[in-house]
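Right after this note come the structures.
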Structure P
Amino acid sequence: MTAPDQTSHRQIDYFFSCVSPWSFLGHAPFMAVARRHHATVAFHPVELGPVFAQTGGLPLAKRAPERQRYRLVELQRWRAKRAVELHLAPAFWPFDGALADQTIIAALQAGLPVDDLTARICSGVWQRQENLALPEVIATVADEVGLPGDNLVAAAQDEAAKAAYLGNREKAMAADVFGAPSYVLDGEVFWGQDRIELLDEALASKRPPFRPVA
């Protein structure tokens, strides 16, 4: 196996959802790593429920109490480590994140930058306690980062955005992604914002991707 072409830009497939606190915690440091290595980021907002169902995961409410309690401890640890504000139980969460995720997709389809939009949507959920299930709230959030909010929210409800959202789920399955955030480099999955350091090292070393070994 040979290493990827070191003269070309690497692409990282980024699977995430605004309903995931881990996606929020990892977004800024992940984007910083991608920029430092001049890597292209392919944004793939994905619906997590069906991904969990197909890969053996459980939604939070169905997990064992011990796992739920540990999740709350981990969120506090990483909130402190990342030095960010984070509500452990936001006022408007859980919620259906499809419209917010599809608004990011609509921006992608319009050729617009989505880094700031993604960060602001996630902040709305996990820091500002905004109701990101409401179209008018999403439109205002998009306006704040200089994007046409009303147009994007309308496009997010069209068939093209819905089809792309479903397609992202299929891409996740094909890539062996089972949770969010996941960063896929040359077919190697880095699951969780606590794997960003390992992703950084893989980019720096330009090593061949690791593969499952039977």
Structure Q
Amino acid sequence: MADNIHFYEPSNGHGLAHDPFNALVAPRPIGWISSRDGRGNLNLAPYSFFNAFNYHPPIVGFASIGYKDSVRNAEETGEFCWNLVTRPLSEAMNETCAAVGPEENEFTLSGLTPRPSQVISAPHVAESPVALECRVSQVLRLTGADGVPVDTWMVYGEVVGVHIAKHLLKDGIYDTGAAEPVMRGGGPADYFSVGPEQKFRMHRPD
């Protein structure tokens, strides 16, 4: 191995001050998931592992390390919403990280407004400029390469409703930079925001 490369096998430890894996696959969109349980209790929680996985039908998914309220609610009701975290909403998002019981309403704790959705019963964050209403398509418990289950659940949902603030649509194109999305970084408190200055263009070859 070249002297200028740090190599490690995760099963043997990374030998660094902080696990670099999160930083290598980064920055990552935040899975800010709103849901409700079968009794109508609301939940709002951010997840570090979230992304989109398919066009038709549109499918998104988040991973929960531990079987948490969002996973249970998604299984109970078959629904959840994803809400875009923007720079102005970052502090409120951080408030929803609090480890509270399922009877606690993170919308109330963070001062956010639950807005009724159009297609599903779970509300979305009224202050967020983008929200995806989802119906659960799969809930999977992850396993290692050895087939042994790990304490992580993957929740996939088909997007059945999309909310976009009109000021973010420019000539019919969604303006990513104008939304100031916040993404998770690798350090224990690291986040990144995207603005128009990061934009560049490349056309696909014919």
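Tell me which of P, Q gives 24.6 when you compute mean count of other Cβ atoms within 10 Å over residues 16-23.
P
P, Q: which one has distance in nm of label points 7 Å out along Cα→Cβ at positions 64 and 80, as calculated, at 2.5?
P
Figure out for me which of the structures P, Q the number -2500 belongs to, where helix-only ellipticity at 222 nm (-39500 (n - 2.57) for each DSSP H run of 4 or more, over all residues; to 500) was derived from the coordinates.
Numbers: P: -16000; Q: -2500.
This value belongs to structure Q.
Quick check: 17.8 is what I get for mean count of other Cβ atoms within 10 Å over residues 128-135, calculated from one of P, Q. Which structure matches? Walk me through the numbers before you get to the answer.
Values: P: 17.8; Q: 22.8.
Source structure for this number: P.
For which of the structures P, Q does the calculation of relative contact order in percent (Cα under 8 Å, 6 or more apart) return 22?
Source structure for this number: Q.
A short reminder: the numbers here are calculations on the coordinates, not readings from a lab. Since the model is a prediction, treat every value here as computed from it, not as a measurement. Cβ atoms are built from the backbone, for glycine too; each structure is taken alone.
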